[in-house]
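Here, each number is a calculation from the coordinates, and none is a lab measurement. What you see is a predicted model, and the numbers here were worked out from it, not measured in a lab. Cβ atoms are built from the backbone, for glycine too; each structure is taken alone.
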Structure I
Amino acid sequence: MDSFEINKIIAAIILVVVITVGVDKISDNIFHINKPAKLGYKVDVVATSASSASSTVEKNDITSLMALGNLNHGEKIFKKCAACHSISQGGGNKIGPALYNVVGRAVGNISNYKYSKALASYGKEWTFEELNSFLIKPASWIKGTKMAYAGLKEEKDRASVIMYLNQNSDNPNPLP
């Protein structure tokens, strides 16, 4: 290859670079955009506790939610829970604590089970409202819980499981 061919190749590369940079500069002048001084969007957040706001809504809706429940459906759905929890009277703890008599019991209150610090210090009872909120997504309701379950998204499923848990008790609580 002679030097003239090499010069043509180098000139073509330089021409492409010059045209590309030139088109970029010209398009910046034609389509000029005024950039904001501060980048981003301001999002106003109302400072309320997620658990208190959710519990207010849940307390109002618990009666209508429990009307959706069905014991037979709850027994079927609880099979997902049975992999980690026992429900029978006198049933021992598995990966998770035994759930017999759970409705109305203090959260983190079985003496022979090692709860996460979050559950042990929660300081509430397992009411219908509390169980409903917890079962939606346990990890986001009580931050720091060891329970790695994704939750029950369907209202009928949650109501049915809560009814089933309530029924598996020495003294089932009256439904709201």
Structure II
Amino acid sequence: MSQSCWHRGFRLISAGSGSAAYDRFHVAIAANKNVWNILLTDSEGPDTGALSESLCRKYGWDRDHQDSIFWMVEMMESWFHADKDKLEEFYGQGFRKNALKPNPKVEEISKTDLENGLKTATKDTNKGDYFDNKTSHGPKLLSVVSPEKVQNAAPNCKRLFAAVLAKLE
């Protein structure tokens, strides 16, 4: 999934996880110097508190870009765990809500547990296994989960919302 969103002087760079997202961000910060380019990507691991700093160092980006990098820890699917009711509503009959980790601090759920939980929870639904349908289910789920619930359960999501809203004021 690759997309960009322009709004009031900022640009959200979203291209999945890993090098594709980093490459798109690198191009954006070079080509669009008059807007706030925002990178939103999976961390693929725990939040060490230095994710943005180490990413800037690795890619040779100016440290000023650290405040433009936002993380879905450990992966986007952790945000779905913040609103299990919407997941259940989306998948309907056959959804196994109890297969999902009960930890309300969704950024502390490991990638393995997120993947296993979603596979088990969705495999017997009419819509099918989430990971077999990730490109169609992922954006739909992001559009229905409660932003408030996700912000309360995921500090990095809260940081993203606060930063964008502050720029819009």
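Tabulated values for the structure
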{"quantity": "Distance in nm of label points 7 Å out along Cα→Cβ at positions 79 and 111 - structure with the largest value, from I, II", "calculated": "I"}
{"quantity": "Source structure (of I, II) for P(r) over Cα pairs in 5 Å bins from 0, in percent, computed value 1, 9, 17, 21, 20, 14, 10, 6, 3, 1", "calculated": "II"}
{"quantity": "Relative contact order in percent (Cα under 8 Å, 6 or more apart) from the coordinates reads 18; which among I, II", "calculated": "II"}
{"quantity": "Structure with the greatest value (metric FRET efficiency 1/(1 + (r/R0)^6) of positions 103 and 135 (r between Cβ atoms, R0 = 30 Å, to 0.05), set I, II)", "calculated": "I"}
{"quantity": "Entry that produces -13500 once helix-only ellipticity at 222 nm (-39500 (n - 2.57) for each DSSP H run of 4 or more, over all residues; to 500) is calculated, selected from I, II", "calculated": "II"}
